[in-house]
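Below you'll find a set of structures to go through.
What follows draws every value from the coordinates through simple rules; no lab data is involved. Computed from a predicted model, the values in this text were never measured in an experiment. Cβ atoms are built from the backbone, for glycine too; each structure is taken alone.
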Structure 1
Amino acid sequence: MNGLLTIGEFSRITHLSVKTLRRYHESGLLEPATVDEHSGYRYYATDQVATAQIISRFRSMQMPEREVRTIVTTPDPDARARLITEHLTRLERQLDDTRSAVAALRRLLDPSPPTIEVDRVLTEQCSVAAVSEVVDASEVLSWYSDAMAEIDSVVSDTTGPPGGLYDNELFTEGRGVMTVYVPTATALSANRIRPMTLHPTELAVTVHQGPHDDIDVTYGALGVYVEANGLAIAGPVREVYAVGPRDTEDSSRWRTEIGWPVFAASTRMH
C-alpha cells in the first residue's frame, strides 16, 4: 500500500520480530496504521518507527508492557517524564541490590576469606536519646533513616557515635523491636524520642569494614565464633556506627561495630 510498510518491512527497520509485532498488536501496545480487511495483512506508517523503537528500548529495560502502553499513550510530556523517572529509579534500586549480592557472594566464595577479630568487652553505662518501635524487617532501612533524622533534628550535644539495638525477633520472625540512638548527657523527650540508659553488657564485638552490602557475612562469622566458643546470646544485637554515612560518603572508610550480648552456655538446649 502506498506510503505504508508491510509488517516484514517494518520488522527489518525496527529490529522487532514479526512475532513480537503481532503480539504488540494483539495487546494494543502498538497497533498497525491499517489492517487489510480482506487479507488481514498489517501495514505500518513510517512515523511509527520511532514509537516502535521507544517501546523496544523500554522493554529491554524490563519495563512491563502495561507501563510502556501508558507512556506511549500519554500526551502530557511531564507525565511521561515522571513515569520514565519512576521506572529508572526502580532499575537503579535493582542494580544496587544486584551489586550488594555480588559483593557478598565474592566474599563468601573467596577461597581464603579473611578471619574476623573478636573482642570480649564489658560496656560502660551510657545515657542516650533513642527512638524505639516494632518494625518489619522490610522497613528497617527506611525506618532507620527517618528515626535518625528525627534524632539529629533535636539532639546536638552528642557524646559518642550513633548506634542501634536489634531484637532477635527482627531476624527470626521478620518483625521485632528496633532502637536507634545517639549518646547524650541531656535527657529529653520530643515526639518519638525518649531518654534511655544502656546498662553495662558483656559483648562479643567485631568490626565490619566498608559498605554494608555484605555485612550479613560478618554477622555470620561472628555467629560462628559465638557457637565455637560455647557462648549463648543474651539480648538484642548492638551496632555502633563508628564511621558511617553521616561522617563520609566514602563507604570504604565505614566502620560498623557489631556486638552480640553473650554469656557462657554451660548447658546446651536442644
Structure 2
Amino acid sequence: MAGTSTTTPQIPIRVFGGPTALFEYGGLRFLTDPTFDAPREYHVPGGQLTKTAPPAAAPAELGRIDVVLLSHDEHPDNLDDSGRALLADVPLTLTTPGGGQRLGAGARGLADWESVELDRPGSGTITVTAAPAVHGPGTREDVEPITGEVVGFVLTGEGLPTVYVSGDNASLDLVGETAERFGPVDTAILFAGAPRFSVLFDGALIVLDSAQAAEAARILGARRVVPVHYDSWAHFTEGRPELVAAFTDAGLLDRLDFCDQG
C-alpha cells in the first residue's frame, strides 16, 4: 500500500517535552502520549523514573483535543497522572489492545495493522492504522513480558500527507514493515533519546538512538522528521546535539525539525 504523499504544506506540530506533541490533521486535533506532570520521581518495578523538566504548556492551554494517540499506558514517561486526567475529556484514545481494556471508556485498542476511520469536519475521513512496535531489543515474545505492549500509528487521508508516529519502538525492522506499506511518509514523529537501563536487557536500547532515528528517516523516505521523547527525563542517554550530529552524518539534516516548544 503506497502512502498518500502530496505537496500539501507541512502540518503544524507543537512539542511539549518528552513524548508529547500536538498536531492538527484533516481538521482533527491529535495529541501523542500526554505527559504534563511537574518534575518528580516515579517508582516503577525495579527502580524509578525521574522527570527533570516541566512541560512547555499545561493541559488547559491546549484547546480542543479530538484524539489521543497513546503508544502505551504502563509507563509514566508516556502517560503520567496529569495525562490520565486529560484522557477523561478526550472523546477517543487509540492505544494498545491491553491499554484499551485498562483505560476503559473512550479508549480503543488496535492490533497490528488494524485501522479505524475517523470522520473529518465537513466531509471525508481520516484513517489511523496501528503500526507494530517493540519496546526493547529482540522479539516481542522476549520483550513484552518485561516492558509491555507498545504501538505506533500511521495517519492517511485523501489529499492529506502521510504521518507516522513511532511510539516507543526500538526495531528498525518494524520501521521497514511500515515503510513497505505506507512509505514514503511526509512527516515522521520519531521517539528517540536512546533510553537504557542497566537492569533491563543488559543496558541495550529500549527505543531508537539518534543514529537509528536517522536510519528510520531514510527507510521511511520521510520528508520531515520531528523527534520527541529525547528530553525531560533522566533515563535518556542522547539528546538534541546527538540527533543533530546523526542526521548531519546521514546527510539528512534538512529533514530534521525540532518545532517550537509550547
Highest-scoring structure on relative contact order in percent (Cα under 8 Å, 6 or more apart) (candidates 1, 2) is 2
Where does the value 1.00 come from, among 1, 2, when FRET efficiency 1/(1 + (r/R0)^6) of positions 44 and 236 (r between Cβ atoms, R0 = 35 Å, to 0.05) is the thing being computed? 2
Per FRET efficiency 1/(1 + (r/R0)^6) of positions 20 and 252 (r between Cβ atoms, R0 = 30 Å, to 0.05), the highest-valued of structures 1, 2: 2
Out of 1, 2, which one gives 6.9 for mean projected area of the Cα convex hull in nm², for residues 60-155 alone as computed from the coordinates? 2
Matching 0.95 (FRET efficiency 1/(1 + (r/R0)^6) of positions 212 and 228 (r between Cβ atoms, R0 = 25 Å, to 0.05), computed) against labels 1, 2 points to structure 2
For helix-only ellipticity at 222 nm (-39500 (n - 2.57) for each DSSP H run of 4 or more, over all residues; to 500) computed as -12000, the structure of 1, 2 it came from: 1
Identity of the structure behind 49, 43, 36 (criterion: Cα extents along the principal axes in Å, calculated), options 1, 2: 2
